[in-house]
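Below you'll find a set of structures to go through.
No value in this document is a laboratory result; all are computed from the given coordinates. These figures come from a predicted structure and were not determined experimentally. Cβ atoms are built from the backbone, for glycine too; each structure is taken alone.
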Structure I
Amino acid sequence: MSQDRQLLEQLALAAREAGDAILAVVARGFGVEHKQDQSPVTEADKAAELIILAALAKAAPGVPVIAEEEVAAGRIPARGDTYFLVDPLDGTKEFVRGGDDYTVNIGLIAGGTPVLGAVFAPATRRLHLGLVGEGAWLEDGEGRREIATRTPGEQLVAVASKSHFNQPTAAYLAAAAGECDYVAIGSSLKFCIVAEGRADIYPRLGPTSEWDTAAGHAVLLAAGGRVDGPDGQPLAYGKRAFLNPGFVATGGLPAPAVGPYLEPLSRGGDLPEGV
């Protein structure tokens, strides 16, 4: 097994352990706090992040970790070309509402691009893994199997956010895909649905943080897909304030740039609310 595959397996274990901690919090009940940007945070977010930080310190000592709750607390390590981006509980709003489509996200960035990622959905026990250049996999109750994006048919299938679908998104999809079926789901699972070949296009026209997208982005790239920024170029990482202004993810097909469709508030630098 290559060193990268070994690291990926260690990330998978960390994501599962963090997911178990989240489910333990669910079982005993929890309160909801709000950060300075008014986004919700729970004991589950914090417990999962501590587990992941400890696991990454053992798996990749010396590699900086940019983690959502650490950043919120003002603890941002110096970073170079290679670093982890961690969202310990993506889809906190869905989580607080009792939904199942929340995830644990761990991604590795090298040279401004996601190269390795693990996305675990604790409620369904589905784990998506991606190693760019080697492949992507889904592990569930039926075991582990390789996944790949699909060749689109005459009618595209779109996936978009449960809580952020709006008129600009509808207008973009009409221009990019014409009439298309639409699937709504929360968190970074949208990247994974495209990676599995169950959908073709996922636009996000508002701001997100880089830790929201890195792991799912890696899975999709490894499965044969692409993620482009507002200018139509590959979405890069290491941006100011770790902010993605908008993007479109596809199974590999070129799509119109999202720049002209971005929500006006996102151009003003509003704080992101996850994917």
Structure II
Amino acid sequence: MMDPSLDAMARGELDALLEVATAAARDAGEVLLDHFGRLRDVRTKSSARDLVSEADVASERLIVERLRAARPKHHIEAEEEVKDRVDPRTPRWFLDPLDGTTNFVHGLPIFAVSMGLYLGGVPQLAVVHLPRIGETFTATLGSGAFLDGAPIQVSCAGSLGQAVLATGFPYRRNELEHSNLENFGRFFYDVRGMRRMGSAAVDLAYVAAGRLDGFWELHLSPHDVAGGALLVREAGGVVTDAHGDDDWLRGGSIVASGPALHEAIRERVVC
């Protein structure tokens, strides 16, 4: 849960860290592109659908090395190898070195390096870099969201009939009570379009940029949403869990959209 009693980090420190994080994300993206289409080792984790490759690990190791060098006292929670102890008084990086591994393995260009810096559960900084597409989304707390340095904002869609929504489905969907398929059906006939990008970080970045009008998903981990959620908030959007509360980082569900559309999406999502 977030601790609103903690102040935001100093502006100068955030600017310096954003520079470090952006450079690390772009260099990690180059590592991913070096492996793209040339993978030798792909393994499974929680299920046959949950993949990890040597590219995921190489990207994560590069980012961790950069962050440790820049701020050795910061804590890191990454998808593959690193999970430091939790201390709400210590800045904590959430890393997804390759969000969209299934896309990556199958040669699809929609994947991202995603990074979020938090203090007491409060998002401070975000970078979502799409190496194959060549776009970098960034945000710092209180300073807006940007795509390659240009300001972005969420869409102004006010009804589901005007909206293009995105979602995703869990790897273990045949084992879980709520697979999200029922939620998908609740929207299917009433929206302008539905998209399934295969990367929550990309979905959230696209909501922030107004390309998608909203996004929801269940059974997510902190590294899936840590970067993209701040992008949406700083672009003028609303981010909650599926219950309308603030537990989207570790609560497993997220709903993100422009303000006018948020409740119309959230009230249809069952988790």
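Figure out for me which of the structures I, II the number 3.5 belongs to, where distance in nm of label points 7 Å out along Cα→Cβ at positions 22 and 158 was derived from the coordinates.
Values: I: 2.7; II: 3.5.
Going label by label, the one that fits is II.
A value of 23, 18, 17 was derived for semi-axes √(5λ) of the Cα gyration tensor in Å, for residues 78-213 alone; which structure in I, II was it taken from?
On the way: I: 23, 18, 17; II: 26, 21, 16.
Checking each candidate, the match is I.
If you line up I, II by mean count of other Cβ atoms within 10 Å over residues 222-229, the top spot, with the largest value, goes to II.
Among the shown structures I, II, from which was the value 3.8 of distance in nm of label points 7 Å out along Cα→Cβ at positions 110 and 166 calculated? Going through each structure in turn, the value belongs to I.
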